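Q: Before anything else, here is the set of structures, which you'll find just below.
What follows draws every value from the coordinates through simple rules; no lab data is involved. Predicted model, so just to flag it, every value in this text is computed and none were measured. Cβ atoms are built from the backbone, for glycine too; each structure is taken alone.
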Structure 1
Amino acid sequence: MEQTTHEIHKEINYSIYHVCLPYIKDECYDKDVRELSKFERYCLMLIAETTEYTKKLVGDDEVMKKVGKRLEQLSEDENIIGLYDAEEEARKVELTKLENAKEKGIEQGKKEIINRLSGKNYSLEEIADIVLIPIDEVKRMLEEE
């Protein structure tokens, strides 16, 4: 966890913490709540998957109850949900783009191999066997060139 302290006014300081929530989850999510520090409990509240788990984290702590209630309100806020949905949708679009790029790269690699093998006078059957694709697809790729 990285900490940075900044001076706003001469009398007021604040700190910024960079917290890796996936790490906190991996390290703490399955631990007994009584073993967790208050900081760990606050972090886990941000990523809690159920209301029951949040209530378990909060316990009898009044400040944590207020935070838990506010997080619950935020999780029901349409504007907040829209932000999350937009972020999730952008992530899915990016994953789709990466998958398509990967498939295009594989396709291009197959075409290059097919052309090289064809140039060395391998038969269509041999090429299909080496590249692990049907003969019809080998023919199609050779015709595209």
Structure 2
Amino acid sequence: MATERDLAERLLQRASDDEAAARAMLPARSVTDMIVGTLAQQAVEKSIKAVLSVNAVRFPFVHDIGRLATLASDAGAPLPDDLRDVHLLTAYAGALRYDSDDPKSVDRETALRWATAAVAWARTHVKDAAEPVAADNETAD
């Protein structure tokens, strides 16, 4: 059975992949800001969910970065100051899926900077989390 740590590591890997994709697309002017913003939003969302998971906090299946950030803060893992306005990326969560207009709430460089900072923050939390301890009736490999 997968542990909270397993889920956290999977989410962190996916967040890292989204951040890398946003970084690769940043210089390509043929790629719209909405694409970069959406990838950055996903990287931030998955980073926060990784931290929540490693802290055994159940989280709702939402894309609302502000709501997820509040849960992280309540769990003793507040987002760093350089992610203060990261909730602005929430507008990108459904823009591509629902054929909405480009929210234009964040420029692509800021979106990428937030994605990079969120992944680094989550990586530290996941790495620093205590390894799960096997119960007495379980054997560790």
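Q: Which structure, out of 1, 2, was semi-axes √(5λ) of the Cα gyration tensor in Å calculated from, if the result is 56, 19, 17? Mind showing how you got there, number by number?
A: Values: 1: 56, 19, 17; 2: 30, 15, 13.
Computed on structure 1.
Q: For distance in nm of label points 7 Å out along Cα→Cβ at positions 78 and 126, which of the structures 1, 2 scores highest? Intermediate values should be presented prior to the final figure.
A: Details: 1: 6.7; 2: 2.4.
Once distance in nm of label points 7 Å out along Cα→Cβ at positions 78 and 126 is worked out for each structure, 1 has the highest.
Q: From which structure (1, 2) was relative contact order in percent (Cα under 8 Å, 6 or more apart) calculated, if the value obtained is 10? Can you show the working numbers first?
A: Values: 1: 10; 2: 33.
This figure was derived from 1.
Q: Let me ask something additional. Comparing FRET efficiency 1/(1 + (r/R0)^6) of positions 62 and 86 (r between Cβ atoms, R0 = 41 Å, to 0.05) across 1, 2, which is largest? Intermediate values should be presented prior to the final figure.
A: Working: 1: 0.75; 2: 1.00.
Structure 2 gives the largest value of FRET efficiency 1/(1 + (r/R0)^6) of positions 62 and 86 (r between Cβ atoms, R0 = 41 Å, to 0.05) among 1, 2.
Q: If you work out mean count of other Cβ atoms within 10 Å over residues 46-53 for 1, 2, which one comes out largest?
A: By mean count of other Cβ atoms within 10 Å over residues 46-53, the leading structure of 1, 2 is 2.
Q: Also, I was wondering about something else. If helix-only ellipticity at 222 nm (-39500 (n - 2.57) for each DSSP H run of 4 or more, over all residues; to 500) computes to -22500, which of 1, 2 did it come from?
A: Values: 1: -22500; 2: -18000.
It was calculated from structure 1.
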